[in-house]
Structure 1
Amino acid sequence: MDGSFEPRLEDYRLLTGAGNFQDDAAWPGAAWGVFVRSPHAFADISGIDTTAARTAPGVLAVLTAADLDAAGIGTVSVPVPVPGGQNMVMTHRPSLAGDCVRHVGDNVALVVAEIEAEARDAAELVEVDYAAREAVTDVARAAEPGAPQLWPDAPGNLAVEWHPHGAKPEERAELDRIFAGAAHVAYLRLVNQRIVMAPMEPRAGVAL
């Protein structure tokens with residue numbers, strides 16, 4: 001950077017209420033979707049009753065994971081390349097949770113109605129039977145023996161064992177030799193904060 005200052009041009013518009021967001025768009029005849037979300041951090045789903053929601057005023061559709069499966073809609077995965085992480089476990093991210101929810105706010109059902117108020121009212125009528133499970137929110141505790149297992153394909157809640165400077169076996173052997181012959185070895189535990197984005201609105205779109 002050369003130290004020059006580039007003034008922001010979008011602030012005045014946003015600060016004076018002139019920003020244009022998805023919620024500001026008025027599309028004639030557009031339907032509204034509202035998600036039913038889990039109140040539990042970790043729970044099994046033993047049943048979802050959408051009967052009342054499907055017959056509520058203005059409701060066009062109520063979708064669950066079973067409906068997505070029947071339509072052949074798969075899961076979402078966001079692979080993140082990690083140097084030395086070739087064996088990284090890539091867990092699936094279902095669009096709608098089917099048999100288990102794994103965080104507060106996990107999507108369980110989608111209610112589509114003619115107007116927003118009808119979608120919100122009908123979403124309140126969806127009944128979900130949860131069997132709450134023990135949850136763990138601390139990374140260190142999640143790695144302890146006997147901790148609740150979030151994903152069955154990641155034993156010990158370990159997605160990847162990262163060795164950025166020793167990805168290859170011969171490199172690991174050389175590192176082990178160096179440390180074994182070192183006069184002094186220092187250990188340091190680092191605690192890093194979670195990275196959480198907080199946009200004014202999430203990604204949004206309109207389907208025509």
Structure 2
Amino acid sequence: MDSEGAVTPRAAGGHVASRWPRAEAVAVARHVCRQLAPVCTRLIVAGSLRRRRAEVGDVEILYIPKFQTEQADMFATTQANLVDRVLGGMLASGEFAKRPNCNGGFAWGEKNKLALHRSGIPVDLFTASESNWWNYLVCRTGGAESNIRIAQAAIQRGWKWNPYGDGFSRGGALAGPAESHTVHSEREVFEFVGLPYLEPWQR
């Protein structure tokens with residue numbers, strides 16, 4: 001980092017690394033989170049960094065944004081997403097660039113934003129809500145094998161895991177009355193489907 005906390009670009013001879021040392025990714029995550037923390041009600045670094053991997057492919061950040069009521073015109077108000085405002089400033093300053101997805105387009109929507117930090121490290125930003133926070137945190141922490149185990153264990157018990165939603169669901173239409181189960185902790189996601197709880201670094 002430089003004297004003002006900005007991460008200096010990594011010299012890679014024009015090559016963008018597919019894996020990054022943990023220390024470099026942590027520096028980027030900390031710098032981004034310092035800017036986002038004042039405009040979030042919840043904020044956490046998820047993904048392989050949370051699982052304490054020595055090398056990572058990106059930085060994943062899950063957050064719940066704060067909103068501010070602003071006057072839209074003489075007769076109406078609007079709710080301004082304060083995180084979007086900060087991220088817009090990061091784009092304008094060149095700290096972030098929008099990162100193309102596998103189809104060549106850009107994912108910079110209300111819920112998901114794929115960014116490229118000026119260091120070259122990809123940063124994925126995911127918007128959560130109070131109702132889906134814990135369930136979504138399990139999903140975004142991963143890893144893929146852990147998520148597959150949860151989904152399969154849910155099926156064995158007659159439920160469907162909704163990794164981006166509030167928890168689990170079953171029934172509806174011809175299958176009988178629809179039911180849902182909202183989870184209120186990471187541990188509950190595992191225990192609801194009969195799996196032992198694993199700490200992030202065990203997943």
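Matching task: 2.0 is the computed value of distance in nm of label points 7 Å out along Cα→Cβ at positions 67 and 91. Pick the structure from 1, 2.
2
For relative contact order in percent (Cα under 8 Å, 6 or more apart), which of the structures 1, 2 scores highest?
Result for relative contact order in percent (Cα under 8 Å, 6 or more apart) over 1, 2: largest is 1.
Given that FRET efficiency 1/(1 + (r/R0)^6) of positions 75 and 131 (r between Cβ atoms, R0 = 30 Å, to 0.05), derived from a single structure, equals 0.85, which label among 1, 2 identifies that structure?
1
Out of 1, 2, choose the structure whose coordinates give Cα extents along the principal axes in Å equal to 57, 54, 32 when calculated.
That value comes from structure 2.
Can you spot which of 1, 2 the value -8500 was calculated from, given it is helix-only ellipticity at 222 nm (-39500 (n - 2.57) for each DSSP H run of 4 or more, over all residues; to 500)?
Only one of 1, 2 returns -8500 for helix-only ellipticity at 222 nm (-39500 (n - 2.57) for each DSSP H run of 4 or more, over all residues; to 500), namely 2.
Between structures 1, 2, where is mean count of other Cβ atoms within 10 Å over residues 19-26 highest?
Across 1, 2, mean count of other Cβ atoms within 10 Å over residues 19-26 peaks for 2.
Only the coordinates and a few stated rules stand behind these numbers; no lab work does. The model shown is predicted, which means the values in this text are computed figures rather than measured ones. Cβ atoms are built from the backbone, for glycine too; each structure is taken alone.
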